[in-house]
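These are the structures, in structure tokens.
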Structure 1
Amino acid sequence: MHRIYSYFLFAACFQIVRAAEPADWIWSARYVITENAQHRVIENGAVAIRGDRIVGVGTKAEIDARFQARQRLDRPDAILAPGLIDTHTHAAMSLFRGIADDKKLQDWLENFIFPAEAKNVSPDFVRWGTRLGCLEMLLGGTTTFTDMYYFEDVVAEVAKEAGMRGVLGETIIGFPVADAKTPADALKFTERYLMRFRGDPLVTAAVAPHALYTNSDETLMAARALANKYNAPLVIHLSETRKENDDELAKRHTTPTRTLDSLGVFNGRTVAAHCVWVNDADMAILKARNVGVAHCPSSNMKLASGVAPVVRMLALGINVGLGPDGPAGSNNDFNMFEEMDMAAKLQKVTTLDPQALPATTALEMATIRGARALGMDKEIGSLETGKRADMIEVRLDRPNAVPLYDAISQMVYALKGEDVRDVMVNGKPVVRDGKILTLDEGAILAKAEEYRVKVSASLKK
């Protein structure tokens with residue numbers, strides 16, 4: 001009788017094991033912040049991954065009972081959260097980090113950055129600068145970045161090498177630059193780039209006219225037409241400074257937002273960076289055209305550009321994400337944890353309301369709201385079944401991480417980029433125990449020093 005009972009017990013256990021769904025990975029943590037519609041935070045939670053997709057989210061007990069994983073990562077001293085989404089940056093400019101600080105935007109651009117770019121930017125410069133940027137971003141928990149620069153095909157190659165997701169915009173600008181002598185050349189270059197990376201699982205190729213004030217109306221309309229031809233996003237700077245608005249008011253008696261709208265630039269998937277000097281009529285246009293906004297609090301503060309009316313934008317239902325901008329004067333790093341913290345505090349101090357932009361909203365802006373701004377919320381931005389497996393684990397065993405009473409508040413106000421321990425993008429681990437798995441960190445740092453010498457010499461000529 002005992003043998004018969006043992007046999008049936010064994011058979012039952014065998015059936016349970018055999019019935020378990022296969023998974024490539026199970027990641028578990030003390031808290032799982034899902035950023036789903038219910039804002040669910042799961043204590044002792046886990047996520048199952050198969051291929052590049054999330055196939056299960058729940059408590060660790062639920063996931064372990066349902067899935068049999070080939071590999072697993074258990075972090076009882078961590079928060080598991082969606083990968084952070086950077087909606088505006090210039091990654092290759094990492095090699096210009098700190099060359100011209102404490103300047104006004106136009107002075108910074110015209111007297112420092114544009115000349116430095118003319119003397120230094122090449123495919124090799126962009127390759128190593130983007131490697132340095134991706135290294136910093138991945139180690140700090142950013143899994144998707146939105147870029148605007150030159151030789152964007154090289155940026156895309158590096159993003160794939162790093163295993164990082166990117167919305168990567170080729171710059172179109174109204175004067176000769178490193179990869180195009182004219183806007184017409186830039187448009188041709190951009191079309192070849194769009195064709196090359198069409199349908200790529202990591203790279204979303206984009207069209208990036210720099211701004212209204214650096215392009216003709218004809219170029220802006222051509223950029224929109226090109227983006228729509230390939231169903232690609234258009235990325236642009238908009239109303240970053242008061243001068244930009246004042247100049248357009250003097251020229252056409254209207255605002256940059258209304259001018260771009262009249263040109264049809266917003267008639268398609270669009271991400272507008274900054275939007276500091278937008279009024280109620282401008283915001284109504286951005287909402288009506290479903291334009292995603294990239295809010296860059298550190299950059300706007302450092303350049304004294306002003307404070308974007310983020311609370312009013314959010315109240316209107318505009319999709320607002322976060323970005324660090326470029327690390328060469330407008331911001332000197334790619335730290336999205338800083339941007340969450342700054343975004344919340346900047347709105348509080350300017351509205352004199354401590355509840356103006358709470359931690360929950362700041363984290364949403366770095367995850368699911370950022371995904372909406374990019375038009376990618378069906379794929380990324382939250383930990384939900386069916387979405388891409390872009391995730392980070394942030395350690396809770398450091399002095400700044402304890403005690404913990406609220407996981408979301410801790411993410412925004414206490415935890416730092418250096419607390420990120422593990423990163424997965426598209427179902428593949430790219431950071432483990434704080435070490436990059438896809439890039440040669442030593443070679444990148446050595447090359448950055450080589451370029452420091454070259455750039456320094458070029459500035460003295």
Structure 2
Amino acid sequence: MESVDYIICGDYILTMNEELALIKNGAVAIKGKAVISVGDSADIFKRYTAKDIIGGKGKAIMPGLINTHTHAAMVYFRGLSDDLPLKEWLEKHIWPAENRWLSPEFVYDAVGLACLEMLKAGITTYHDMYFFGDSAAKKSKEMGMRALLGAGILDFPSASAKTSDDYFSNAIKFINNWKGDDLITPSIAPHAIYTCSPETLKKAKALSEKYGTSVHIHLSETEWEINYVRTLYNNLPVEYLESIGFFDESVTAAHCVWIEDKEIEILANRKVGVSHCMESNLKLASGFAPIVTMLMAGVKVTFGTDGAASNNDLNIFSEMSTTAKVHKALANNPTVLDSRTVLLMATRWGAEVLGLGDKIGSIEEGKLADIITINLKKPHLSPIYNIYSHIVYAARASDVEDVIVDGKLVIQNRKHTSCSEEDILIKAQEWGDKIAASNSG
């Protein structure tokens with residue numbers, strides 16, 4: 001018998017591979033960072049012996065969830081300013097708060113809270129767009145979380161840079177510091193068309209090509225943005241970015257709410273990935289992205305939570321359930337966005353959009369072990385007829401029990417294995433008290 005580090009077993013293994021193989025009474029053998037075998041539980045236990053056995057009866061095993069668009073450090077602004085339109089929310093509340101509070105220390109502490117929330121909700125990889133990337137990278141790595149961290153690019157000053165050149169200089173340093181890391185993947189993140197000039201957007205794309213990174217941008221989020229781009233460039237946002245050579249498969253476009261069929265065709269042809277942020281769009285009343293049309297056109301749509309300042313949580317389980325139900329109602333068709341498609345959006349397709357499809361997103365031999373267990377012994381999960389629909393429509397983030405990232409057990413029985421959760425919560429309250437006091441003053 002071969003010795004391995006972990007055997008994970010359960011009533012169901014949702015592999016999310018190309019065949020969408022579902023293994024009942026299955027097990028996964030993990031050695032080092034990778035999955036070395038997946039199959040029938042009895043067979044796995046005949047062939048392997050493990051130091052640790054995870055899961056068991058009443059558990060479902062699946063790939064870790066992937067959050068393709070967020071601003072992790074904004075957890076410290078959760079609930080700071082709610083019930084406002086996006087433009088007013090940003091310009092009058094969020095940007096002033098960021099200018100006052102953003103610092104390497106703020107980002108480091110806040111990312112700890114965000115990673116803890118995401119890991120305990122079964123998210124093993126997140127795609128960020130923010131500032132002070134070294135702080136975010138250090139904390140994400142300490143928390144044992146996989147992250148693609150986009151170096152934010154703007155055309156106006158912020159706490160992290162004074163000029164456009166400063167943003168690009170910061171981005172280059174960040175890429176050089178972290179490129180090739182096991183858990184951290186740097187990327188370039190020009191904020192949006194309305195905050196970046198054509199020259200800045202072209203420079204960001206050129207930089208991504210030079211360093212081989214992905215690109216992360218907000219796109220067509222609000223009706224105001226569409227009107228702005230039409231007025232300034234006499235074009236629709238997707239057509240405008242296409243005209244400056246911005247698009248290819250390295251790009252993840254967040255939101256894509258206000259787009260027309262001809263724009264969807266461009267996204268499909270250019271293999272641009274879309275991050276759908278259903279709950280943030282609902283809360284900010286941004287509108288309804290035509291993701292059913294996108295999927296039919298061949299656009300790969302995935303899930304993002306957006307930042308906790310506009311959502312107000314980092315929970316892909318609720319995104320899955322809300323998205324499936326709302327779009328069925330919008331389409332007047334209960335068959336669209338079936339549970340298997342929704343789970344693909346949250347796992348394998350997310351990995352593929354982020355350029356990590358060969359490494360994560362499904363449970364297969366040779367892939368990295370980013371795996372979660374779900375406790376099915378809950379009143380709201382009984383009885384079970386279809387495990388896919390159960391996870392999409394009935395499961396909660398709090399049902400996640402164990403989380404493995406890169407072959408390491410980081411959450412065990414809902415507790416982080418190496419960090420002090422109490423210290424993270426104390427830090428959050430201390431920052432919250434300072435921010436609240438400044439607001440009241």
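Compute Kirkwood radius over Cα pairs in Å, for residues 193-272 alone for each of 1, 2 and report the one that scores greatest.
Max of Kirkwood radius over Cα pairs in Å, for residues 193-272 alone: 1.
Thinking only about distance in nm of label points 7 Å out along Cα→Cβ at positions 57 and 105, which of 1, 2 has the largest value?
Looking at the calculated values, the largest one is 2.
Looking at structures 1, 2, which one was Rg and Dmax of the Cα atoms in Å calculated from, given that it came out as 23.1, 96? Kindly include the intermediate steps, with their values, before the conclusion.
Working: 1: 23.1, 96; 2: 21.1, 69.
Computed on structure 1.
Out of 1, 2, which one gives 0.55 for FRET efficiency 1/(1 + (r/R0)^6) of positions 361 and 433 (r between Cβ atoms, R0 = 41 Å, to 0.05) as computed from the coordinates?
The structure behind it is 2.
Taking mean count of other Cβ atoms within 10 Å over residues 25-32 for each of 1, 2, which is largest?
Values: 1: 24.5; 2: 21.8.
Looking at the calculated values, the largest one is 1.
Here distance in nm of label points 7 Å out along Cα→Cβ at positions 169 and 305 has been calculated and equals 1.1, so which of 1, 2 was it run on?
Of the options listed, only 1 reproduces it.
Rule-based calculations on the coordinates, nothing more; no lab input. Note that the structure is a prediction, hence the values are computed from the model and not measured. Cβ atoms are built from the backbone, for glycine too; each structure is taken alone.
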